[in-house]
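Next up: some structures, all given as structure tokens.
Every number in this text was worked out from the coordinates using simple rules, so none of it is lab data. The shown structure was predicted, so the numbers you read here are calculated from the model rather than taken from an experiment. Cβ atoms are built from the backbone, for glycine too; each structure is taken alone.
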Structure P
Amino acid sequence: MAANAILKSRMDELGLTQEELAGRMNTALAEITGRPGDVSARTVRNLLNGTSRRPIGRTCVALERVFGWPVEDLAFSAPRTMHHPQEEDPVRRRTFITSATGTAAAAVPLIAQRRTVGMSDVERAAAGMNALVEADDRQGGHSELERAAATGRDGVLELQQRNASERVRRSLYSLAAEYTTIAAWSCIDVRNLDQAQKYLNESATYAGLSQDGPTEMRVWINLSMLAYQRHNRPEALAAAQDAQASCAARRDPFFDSLGRVRVALAYAALGDGRTGLRSLGSAQSTYTKVEERERPRRTAFYGQAELDHLGAIVQFNSGRPAHAEAMAHRALAKIPGSFRRNRALATAQLALAQLHQSDAEQATATAADVFTIMDGDPLPGRMRTLIGDFHRSLFVRASSASYARDWADRMRTEWSRT
């Protein structure tokens, strides 16, 4: 007596437990016959372990309705009246269903269109999201990325309207949250902060419905970043502390470190450099405990390089430009070339640290590297703000220097790109 591996794989694809499949089959029978079904978890167990190879007619009908496949394709021997011809015969199908269930209500085609969403649908949607993450790594936020993310979210929400197991449904909510967060992040990067707030409010709802710790934490991190960009430092700190206290941070040092460094950034921005540096040290110590494991593609930005980059910002905002320069150099030695936006941001941070040590000429040469790294692409709004800060500080310190005038000419050229 061999187990039915095909049925098991179909159940895994849809994320169904034995109890959930029994419930789905009973719902299908109720839709077809108007009467409650009597399929139990034991029935499903017998279908799985090979005890039942030729199910009765109503069980076959329910299986077909749930999976959208003929029962022969689920490795069962159907009743003689149920064998499906190569070309589906609607009249014959209606005749069988009526005889099997005792009602003409079953005249609805059962396998004409797949009605159930499974994990392969989730994986396809996740692949689309990963492509957007890679685009963001290269170029940063832009309007096309925002629109693509919003379209991805709409597609995932459309899938939610179809039949799905609890596992699949939560995965879809997680993806809806992630797509919406990408749209929000793109708005943060271009400094369309009001629209970013709307997206994150929506994303928080989907993240809660997903009951997925990393997804919920990602929303808190982005809420902290948005508040930081709005110069609402207390709110940035509160959101970062919520991220640090999340279940994802409690379970994995990777997320714990990410939450702690956001707390460090918020404290430094509030003017409490001592606490910010202490939180930074804690983030660095925690990161040494991170184990190599598979994590979502969207978390690939965070590693020792990004920790050093964020650490440079904490050091700079804590009034320690020499330490900020050292950490920026460390970050740039590790940030992958494919993460162009992050390399450009770290380079701009390095230029600011050099400028605040009265090394204006070197700082100007470093800042010019930002344009080279972005390779002609328009600078995202967040990066433009950072470069604008450098520009103003440079002309306070060295407005008459020839390199400052050359910088101003380059700045006008790059700033005009759309």
Structure Q
Amino acid sequence: MLDDSLLDDPAALQRADRDHALLALAGAGARVRTALRLAESAGLAGLHPEGRPRALLVAGHASALTAGRALGALTGGAVLVHPLAPVESLPSDPFTAGLGWQLPGWAGPLDLVLLASAEGVEEGLIRLAEQAYARGCSIMVIAPEDRPLAEAALQVRALPLPYAPSTVEEPTGSAAEPDLPAEDPGAFWAFLTPLLALAERIGLLRLAEDELPRLADLLDELSVRHRPDAAAYRNPAKGLAAQLAGTVPVLWGDGETAAVAAGRLAGMLADRAGRPAVSGQLPQALTEHRGLFSGQLGAGADPEDFFRDRVEEPEPLALQVLLLRHTPGAAAAPEEEAPAGPAVRRARRLAEAHEVRLTELAATGTEPLAALAELVSLGDFAAVYLGLAAASGH
């Protein structure tokens, strides 16, 4: 049950936010600036590549993988960006330290392998670095300094890029469960920023001269827009959190950038709000998720059933479609609707035919990176607000 009153009580939100997730999200712009400074001090600006790599393989988990997918969307297919998810679990404690990775059979001297970790202790990533070195791959590592992974990077002649840590203090007395470790919600930008700077340096991505500093400024602006002391009726993230309460969200992205943001939101809803959600990219999501509309959560489950006992019976769950949109090169003015392609029109018809609520979230930025920042920031804050309000209602 959602406690709506909490969303308009900044002091109560602060008390409920025991692990300071809102502070971590508010510091996204600062994380970008710190990551840029650390990358420059590590010598990234002095890198002189001899041509483009055939493929960029990004190995990590959670936000590191999402950052790899975001880079793939932003490069627009200029090069193969291949996120490498863990494929095995080694006996280790905590759980994430024992994850294992494997290079695909085709990886070799023409490819660049980037290993990304916020902890820098994963034995599997260290083994992967050794495997990549044996195959003749170029190697880069994003990890905290003085950690085993950063030290291993030196042994395999990798370029180490320091991880930009959060400035938010760890809550006193908090201890993450070994098998359910909590991730820093601001880690996404700490991984994506050096990936963007690297991609630009080796010719995989073309950015404006000041685009990354402007990204940091935009994230600051978005943090102000979604801040805890902004009234719910003026705060898009709080409004989205209230809208998602009591629903099973179906998150569709129109285009690669929006699809990355949809996947990120699904992960944040699970991690921060304990809510299941499904995500996908149009048009294939229309067929992948069509069974949801004809099932129990579709039009057959009427939340306004006259005969339902509203005291004894809990509110029934219903589908809620969020359509995340970005049209490259075309910013939608507030009073204008962004042009819709065939997939978007079909999505609207499907939701209407099954009486499922569909809400469109369109990024106003013309550039993909700015659009990604808008959609990710909105979803991140909404997921945290939903988790805090729901937990206080128990």
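Computing distance in nm of label points 7 Å out along Cα→Cβ at positions 188 and 220 across structures P, Q gives 1.4 for structure P. Looking at structures P, Q, which one was semi-axes √(5λ) of the Cα gyration tensor in Å, for residues 36-251 alone calculated from, given that it came out as 48, 19, 13? For semi-axes √(5λ) of the Cα gyration tensor in Å, for residues 36-251 alone, the value 48, 19, 13 is produced by structure P.
Among the shown structures P, Q, from which was the value 18.8 of mean count of other Cβ atoms within 10 Å over residues 116-123 calculated? It must be structure P, since only it matches. Calculated for structures P, Q, relative contact order in percent (Cα under 8 Å, 6 or more apart) is largest in Q. Which structure, out of P, Q, was distance in nm of label points 7 Å out along Cα→Cβ at positions 20 and 364 calculated from, if the result is 3.1? Structure of origin is Q. I have -13000 for helix-only ellipticity at 222 nm (-39500 (n - 2.57) for each DSSP H run of 4 or more, over all residues; to 500), calculated from one of the structures P, Q. Which structure is it? So the calculation was done on Q.
Quick one: Rg and Dmax of the Cα atoms in Å, for residues 132-259 alone came out at 19.3, 57 when computed from one of P, Q, so which one is it? Traced to structure Q.
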